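Peer 1: Please go over the structures that come below.
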Structure I
Amino acid sequence: MDLIKQIEELNFALLQSFSNKQDQRWGALFWNEQQPNLYDANHAHVSEPPDHPEKVIDEVISFYEALNITPRFYLYNVESLTNFIALLKENDFQYEDFSQPIQLWNKELTRLPLNHDVTIEKVTSKNYHDALWVECQIKEFGGKAVREKAFETEFNDDRYTHYLLKYNGKPCSTACLFVHGDQGRVESVATIKEYRGKGLIGLILQHIQKEAQNQQLEKLWVHPINERVEKVYSRYGFNTILTLQTGHAFLDGKSIKGLQGR
């Protein structure tokens, strides 16, 4: 299986952990009526030019509006979708594009000095609310209303393992490992504002790398949300192997860049 197929398979497995998926002749529909404001859980996935683009747009609008969910598309291989994107804009969709770096761990364990002020714990029922509190502070995660539901779903799914980092006993950083087959993906990496710049991300990534070794994972991936984060991960053994050009078309509401404060 080539790398693109591996990336897509892992991405679909992650998406299906919190949404329903229905394959279509032109791509796929993802939805979750319990989390209508979670973009990743509610979108049409298109990576090749549809044979009947107008019908696809009408189908997607009808499908999501019947569920009272904003119609949106996640577009991949956007270089081949120029005409489809133009048609979406004609149908009143707003559009934004992204360069999506894909990074793969080089399997070299990050060597960092021991920090006696730091403890890292697996998230359990005992520290669940501490970890949730940290993630609800991160605006890029969609805010409390979105993250509370998503975190509960992930916590109850054995494929996810969440970790909580404390600095002098204070919860301040989180990350999780999603495992599908022999592949893993680092997700939900976050540090609250007042503790940034202390190298805490490196420590929690190192912890996950050790766990990936323990589980004998063949590959460990991460999808940084921007160039700045990409540079941070690269310090800890994650190499950028490709950059996907992707797009987000939406009929209403905020853009992804708006939610992320870009």
Structure II
Amino acid sequence: MCGRYTLTHDPDAIADAFDAIRESGFERSFNLCPTQLAPVVGLRDGMRVLRCFRWGLVPSWSRDTSSAAKCVNARSETAAEKPSFRVPVRRRRCLVPADGFFEWLPSPTGKVPHHFHRRDRALVAFAGLWDEWKGPGGPLRTFCVVTVPPNALVTPIHDRMPAVLSPEAQAAWLAPDTPPEALQALLVPWDPAAWECYPVDRRVRSTSFNEPACVEPVGALTTDGATAPASRARRPAEASTTRELFPRSGGSAPPARPGG
């Protein structure tokens, strides 16, 4: 799964990188957590728009928002079949800007967080899904991150990882007329050649710990899975192309900041 990630670039730089109009203010975060607000990119009238939605997808048909904590990820292999994700897969796809993510490796002294990122610290786009739930306080827009099987770098640490989209794949993921089989073909393990990971401060586990120390190494560097810790067995986590316009500003969401 992907339960924490980082987005440390300047908001305007993020908008420029994705050629998007920024409609929401947000702060960079070294430890983005579920239920917090985070920027996503979607299409509206053919233009890319960058807006903040809440992480943890609440289906439009849900009675309440309690499902958010369970829907931070959608498995690429089954998302199109699951009731929570069927409509978003067809009509409500988005990009989730990020510059890294965390996974935890069990050890005799407790779980050790590792930070995965490109060596050049460049921005990437996770494949995302969004939905709108209409409650008494107005519309609540939420999203989740699509995950795929791990590559050689991630395999020793975890059995899932975020789906990272190339610039070409980003355009196809957002396009309303991309056929289902083409969408599925985009959701594959990415090449780890330009990536690295290393252990980081265990305080990352706390949602209130959000500072540069979150991504500073406290152990040996791992690249391409070459020097990764020994693998272990894990229990896998459960997880019509009608055009849907990315919503305009308005409505309300529970107040939160990306950094907690």
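We did not get these values from a lab; they are worked out from the coordinates using the rules stated. Everything numeric in this text was worked out from a predicted model, so none of it was measured. Cβ atoms are built from the backbone, for glycine too; each structure is taken alone.
Peer 1: For P(r) over Cα pairs in 10 Å bins from 0, in percent, the calculated result is 7, 33, 38, 19, 3, 0, so let me know which of I, II that is.
Peer 2: Checking each candidate, the match is II.
Peer 1: Related question: Tell me which of I, II gives -9500 when you compute helix-only ellipticity at 222 nm (-39500 (n - 2.57) for each DSSP H run of 4 or more, over all residues; to 500).
Peer 2: Computed on structure I.
Peer 1: Something else now. Suppose you compute mean count of other Cβ atoms within 10 Å over residues 150-157 for every structure in I, II: which one lands on 16.2?
Peer 2: It traces back to I.
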